[in-house]
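FYI, it's all coordinate maths here, none of it is from the lab. Not measured: the values here are computed from a predicted model. Cβ atoms are built from the backbone, for glycine too; each structure is taken alone.
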Structure 1
Amino acid sequence: MIIVMKFGGTAVDSPDKVRHVARLIQSFQKQGNEIVCVVSAVRGMTDGLMAIADSVKRGDRMSIEEFVKKSLKIHTDIINGAISDTKLKQSALVDLQKTIGELKDILGGIILLGEVTPKSLDYLMSFGERLSVPMVAYALRDIGTDSEYLTGKEVGIVTDSNFGEARPLMDTTKLRVNHKLSPITKRGAVPVITGFIGADQHGNTTTIGRGGSDYTATIVAASIGANEVWLWSDVDGLMTADPKIVKNAQVLKEVSFSEAMEMALFGAKYMHPRALEPVIDTKIPIRIRNTFNANHSGTVITQNPSRDSQKIVKSISAIRHTALIDVSGGGMVGAPGTAAKIFDTLAKNKVNIMMISQSPSESSISMVLRKSDLDKAITTLELNLLGKVIKQVNVNDDVAVIAVVGSGMRGIKGVAAKVFGAVANRNINVIMIAQGSSELNLAFVVNDRDCESAVNALHDEFGLGKIYSN
């Protein structure tokens, strides 16, 4: 098999873990598989780089120097502990110093300019992954497996120039990635590629959004015609609910691409929502597995799940830290373009709306958004639309979105009655409801204090603790 394996930041943040990852890759390669590896930045690095971008804007040279020193120490310690061969260790440290030197140079340049452009931010953000991949490649060589490390740019991932959320140009990318990787895997070596990074047609470094290493893995898989993508994480797979909320949450053995897409969008944080796009057309299955529990087969995401796994409801997701804005006014009734004006005004101010609901009378629209966007959203609405298009803005700043996901809900009568009956039995008030015409998910909003009770009630109602138990 040709397998693309992706390892997250928690899998490479210590010498023992890096050695463990190298042995894991080697064990699957020795079974006759061709392995291509995608690696994220060491845990905390991406957040650190984001914080440094803010320090640059403030001209805070002290924080920047401390961050560079800390980054050098973290990666030096991992290399020293993970690689035993003296020559290989020396080479890895030389490569590390070179990349850290480049990081210092770019930070110096940005400080002189006194501003962080989207283009320079992408270049800066790429350093997390660029520091982590050599460690894995050298650790593989250290245990006798030939390996070569490459950035997403070097491997041939070509994107548009939408810095921060770049999209791959798949036709060009497929040709380049295949051409670059084929000779490496044919000679029995393991390519180790940076997640999250590409380059536009002019060669400028771009990034494909937070959590983009999953996306890189599926882009590479679609390009080389892989048999499967394995996303290694620190969980056994996708769950019927968050185990922190539901004690008897089970690992889902199999889900469809469309269900996985809904689960990713509704906070199953084990996957980048856009990661499924490249493999849906090619029907390449994705397997979510636990780096530290390799005996567990994990969750398979596939085009056509087996009949056994087509249950009515698959999982209950919750998105916390959200807020609800309700805008209303008699002037909204029957006035074409009202909703467009509201959403356009918010979009121009970079406010993302997660969920909407409008009453048939057209006199009010309810919107759910992240709590972090709330102040910006209210200010925008008050400055631009209050007293003109809308008469009143009401806010509930502490709500949770509960999403009931499952393709088996399609066309089944009484699912909504079961959902709201279970919630009502716990005396929980439902504030807002939305269901798409796909019937794949039914989402509703409750006060955040009722969130855990609602999730547990639904998990019990649909017997999810028993159905998937091994």
Structure 2
Amino acid sequence: MRKIKIFILSHKFNKNSIAALTGALQVCPETAELEPSVMWNSEDLLRSAAQASGEGLLPVICFSFTTLHFLDTVKELLFLKKNLDALPLPPVYIAGGAHPSGSAEETLGCGFDFVVKGEGEYAFPAMIKALINGSDPCGIKGVCRLENGKLISKGRAEAVHLDDYPPFPVRLTKFSYIEITRGCPVACRYCQTSYIQGAHYRHRSPEKVLDYSERLVSLGVKDLRFITPDCLSYGSNDVGRPDVPFIEKFLKDIRKCAGTSNVHFGSFPSEVFPTSVTDESMELLAAYASNDNIVIGAQTGSDRLMRHIGRNHTVDDVRKAVGIILKKGFAANVDFMFGLPGETEEDEEESIRFMTELCSMGAKVHSHTFMPLAGTPFGHLPPVTVSPKTVQMLEKLAGYGIQYGSWKAQMEKSNRLARFRKIFAETKDAERAVTGSDNYPAPPLQRCSHI
């Protein structure tokens, strides 16, 4: 039996996954008494891991990240390995999350010892138990490692039943938003949700959601927020077809439970699928939700491009949804994605016209840039630069206060990733590749017409 100390490197973009994983540790009998240290910077982690090693504890350093944060995480990993691998008990480095699940070999090749591929609620505690017992973690489905350049794995971790695990630690040392639905049947070709979490909805039961909501309210949490790809599909198996009586009862119960706390439903971190927006569904949100805005996804103003990327609705569905949202007194925030694979100049013109139309109706544009996310059908494609014409329109809308988003940062990170992969393929040197990616040249304007 080995004594270990778990460290989890946290930032504002992975706090929900960390809450779920630490909650899963507390549910597993063999790991229930472990108290992971959640660290917010590498320097503090250096000192704490060195201290643990000096006390005879094996440091187990865990990372959870998306493709958007992959390169920054690799930098942190290399920094830690350079400073900690000479310890009497050198750390074990574990990666999980959307990017490692979609690209396990690439992640391991950068220096991680193990990757948890797929959902971690069962696999992560089982892996920790194996490390304590000195057994091989790769006997657990979902846990991977490289051996002489070959991936050792029993496959992806099984999808879990959400009711079997809490969304945050049962002892409430750290809590987050409540995940009510996992997976998505839409399977957009650029999005990781369907390909990593499954192409069907899995819902946490209303009874469990109410229980966790009551616990948060009892702790003084003033804003109840829920994680779901489409809040109005909660309780349903069909995309864009709300079970209105189910949603109404759920919202009534949540509203009663919340008391003076706010109930956010259909705004960050959840959204609404365009065809879920009806007069009836918006009246429910107006009656029970505290948010004054609704987020919906359009991604493009071209019906042809919508079909190509796998969206299960039309431009007119978005137009009608925005009209209803505004009519019911909500602000409408509409997601658009630029530089999509297969986009033509005609598609671009249609998106510009559609953004202009929606803004004239009173909506705001929430802007994103396409990024090739690991594990998706578009994950192998190169990034595409946003054209000057679209850039000019976005800056104009931003000047009027009706466009916002991180599209510039996403474009920069997407091109850094392309540069990293090119250097890494040539050198197999993660440090050289991640350093070189910081100095990527400005890419020429291109349209990715292939699939």
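Rank structures 1, 2 by Rg/Rh (Cα atoms, Kirkwood Rh), for residues 11-202 alone and report only the one at the top, that is, the highest.
Max of Rg/Rh (Cα atoms, Kirkwood Rh), for residues 11-202 alone: 1.
Taking FRET efficiency 1/(1 + (r/R0)^6) of positions 19 and 379 (r between Cβ atoms, R0 = 41 Å, to 0.05) as the criterion, which structure among 1, 2 has the greatest value?
Greatest value across 1, 2: structure 2.
Output the label of whichever structure in 1, 2 has the greatest value of FRET efficiency 1/(1 + (r/R0)^6) of positions 179 and 323 (r between Cβ atoms, R0 = 41 Å, to 0.05).
Top value of FRET efficiency 1/(1 + (r/R0)^6) of positions 179 and 323 (r between Cβ atoms, R0 = 41 Å, to 0.05) goes to structure 2.
For the read-out FRET efficiency 1/(1 + (r/R0)^6) of positions 75 and 275 (r between Cβ atoms, R0 = 25 Å, to 0.05), a value of 0.45 was computed from one structure; give its label from 1, 2.
It must be structure 1, since only it matches.
Could you figure out which one of 1, 2 the value 22.6, 66 for Rg and Dmax of the Cα atoms in Å was computed from? Show your work: numbers first, answer last.
Details: 1: 24.0, 76; 2: 22.6, 66.
Considering all the candidates, the number was obtained from 2.
Of the structures labelled 1, 2, which one yields 20.1, 65 when Rg and Dmax of the Cα atoms in Å, for residues 59-298 alone is computed from its coordinates? Spell out each step's value before the answer.
On the way: 1: 19.0, 55; 2: 20.1, 65.
Derived from the structure labelled 2.
Computing distance in nm of label points 7 Å out along Cα→Cβ at positions 3 and 35 gives 1.5 for which of 1, 2? Mind showing how you got there, number by number?
Values: 1: 0.8; 2: 1.5.
The read-out comes from structure 2.
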